[in-house]
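The data blocks that follow each hold one structure.
Where a number appears in this text, it was derived from the coordinates with a stated rule and is not lab data. If you're wondering where the values come from, they're calculated on a predicted model, not measured in any experiment. Cβ atoms are built from the backbone, for glycine too; each structure is taken alone.
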Structure 1
Amino acid sequence: MPIITDPYFYAAAIPAVIFVGLSKGGFGGAMALIGMPLMALVVSPIKAAAIMLPILIVMDMVSLWTWRGVFDGRTLKIMLPAAIVGIGIGWLTATWVTAAHVRLLVGAIALLFVADYLRQRIMDTGKQPLAHNPIKGQILGIIAGFTSFVSHAGGPPYQFYALPLRQDPKVFVGTSVIFFSVVNAVKLVPYFALGQFDPTNLATSAVLMPVAPVATLTGAWIVRRIDRSVFYPFMYTMILVVGAKLVYDGWTGL
């Protein structure tokens with residue numbers, strides 16, 4: 001079975017899988033956004049997404065076991081149905097939405113997210129948990145499903161809704177694990193329909209697969225030992241850096 005043999009690909013792909021695995025373990029959702037652009041430096045964004053999806057499924061299985069029983073059902077009830085709608089929109093528009101469009105959209109959401117956090121901090125409301133807002137959650141759920149379908153970049157829209165709830169870090173991570181596990185499983189159907197799982201992509205995914213569980217378990221180990229006062233500022237800082245990079249990449253790629 002053919003695989004990608006270019007050493008430059010693996011020089012980018014192995015760190016990308018590590019970043020995404022740490023994110024799946026719960027250590028900074030923005031790390032997943034670093035992984036995809038890194039792999040896209042050496043292959044097309046569409047090919048990178050196809051190679052990464054089976055690896056994400058394995059990471060999801062590890063994460064579901066690691067964070068079992070810890071989640072917020074209200075967040076899932078609000079966001080998951082909307083995310084499936086977003087996946088459907090991504091499927092229907094797959095022929096004309098470019099990677100640059102998605103990077104610009106996700107980066108803009110990430111920067112707006114951080115700006116809102118800073119506004120709350122200045123007004124001294126950033127440490128107060130917000131109540132659930134179904135309309136906001138459904139809109140961001142649709143965007144998360146859409147951006148996740150196109151380039152596995154559903155983290156910022158999801159976090160835009162979930163982080164201001166100020167959940168315990170374990171609950172936040174456990175809920176996001178279930179959310180993206182379902183999203184990734186649903187994405188298998190349109191990815192197959194669009195012919196993204198060719199033998200080369202699947203074989204390359206298999207070569208990279210052993211890195212996935214190690215990185216995921218490492219991320220979970222870190223989150224279980226990190227204090228909330230460190231966890232949230234770290235998350236927002238990561239999102240700011242990655243959001244700025246995505247906006248730049250998206251704007252220059254148009």
Structure 2
Amino acid sequence: MVVTTSRPVLRSTAPSWILVGAAVLVQIVYPLMPASLTTAVTVSSVVVFFLASLVDVVRVHGVRGGVGLVGVAGGGGLVAEAVGLATGLPFGPYVYTGTLGPELLGVPVVVPLAWAMMAWPALVVGRALAVRGGAVVAVGAVALATWDLFLDPQMVAAGHWVWLAPSPSLPLVPGIPLTNFVGWLVVAVLVIGALHRVLGPGPGSGPASALYLWVYASSVLAHLAVFGLPGSALVGGLGMGAVAIPFACVRLRRS
């Protein structure tokens with residue numbers, strides 16, 4: 001069901017921008033925190049980022065749009081992760097280490113929130129760079145899946161999950177199997193396709209655009225200067241940059 005009949009209940013962008021600023025601030029303070037607090041800051045970052053995306057999609061598509069984001073992206077991410085833990089498909093065999101807080105179906109609750117938090121910005125990217133539905137889904141799925149070129153190396157290095165069969169892996173990104181990135185792309189196509197259909201057509205979003213571009217730029221910098229992961233900084237910078245840089249150019253031309 002397309003939810004275009006739902007009227008936005010938030011006409012001002014101020015709440016979205018406030019939450020965008022909060023999400024950015026939490027990520028900025030992460031490297032300043034003692035090691036004992038980094039996991040709590042990681043979880044807090046996901047929660048605030050998720051709220052920013054949720055409030056923004058409600059602003060654009062109404063309350064049912066928010067329900068759609070949680071149900072499609074959050075629920076879809078939960079199902080994909082639960083199936084992945086049980087079967088090894090579609091990502092490859094892996095286990096969570098119990099560091100990310102409460103779990104549902106063996107999946108830390110913060111993980112489906114992470115799927116939802118990036119699905120809305122990724123869809124906005126797809127809608128900005130493509131016109132037809134299939135192309136929107138394809139670009140949006142790439143926008144979402146390439147984020148994992150940064151996410152997985154960071155989270156594995158932090159000890160939040162472990163891959164049981166990490167080879168073969170991408171060049172310069174050891175320890176994470178190629179199957180994971182293929183699985184991400186498959187799930188991203190399903191999530192973005194369903195979300196695009198559920199939300200229906202809509203305008204672009206400055207806050208969602210800022211979230212996506214911040215994630216890209218900050219991830220390149222953090223992997224180089226904070227996490228000591230130059231390989232994923234390069235691979236992620238090129239992979240996610242193939243979408244983020246054209247998107248930034250489009251946004252600049254339209255501003």
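With FRET efficiency 1/(1 + (r/R0)^6) of positions 78 and 198 (r between Cβ atoms, R0 = 35 Å, to 0.05) derived from the coordinates and found to be 0.45, which of 1, 2 does the value describe? Checking each candidate, the match is 1. Of the structures labelled 1, 2, which one yields 3.9 when distance in nm of label points 7 Å out along Cα→Cβ at positions 102 and 174 is computed from its coordinates? Attributed to the structure labelled 2.
Between structures 1, 2, the calculation of Cα Rg over 2.2 N^0.38 Å, for residues 94-141 alone yields its largest number for 2.
Can you say which of 1, 2 returns -26000 when helix-only ellipticity at 222 nm (-39500 (n - 2.57) for each DSSP H run of 4 or more, over all residues; to 500) is computed? Label of the originating structure: 1. Comparing distance in nm of label points 7 Å out along Cα→Cβ at positions 134 and 166 across structures 1, 2, the highest figure comes from 2.
Relative contact order in percent (Cα under 8 Å, 6 or more apart) computed as 40: which structure among 1, 2? This value belongs to structure 1.
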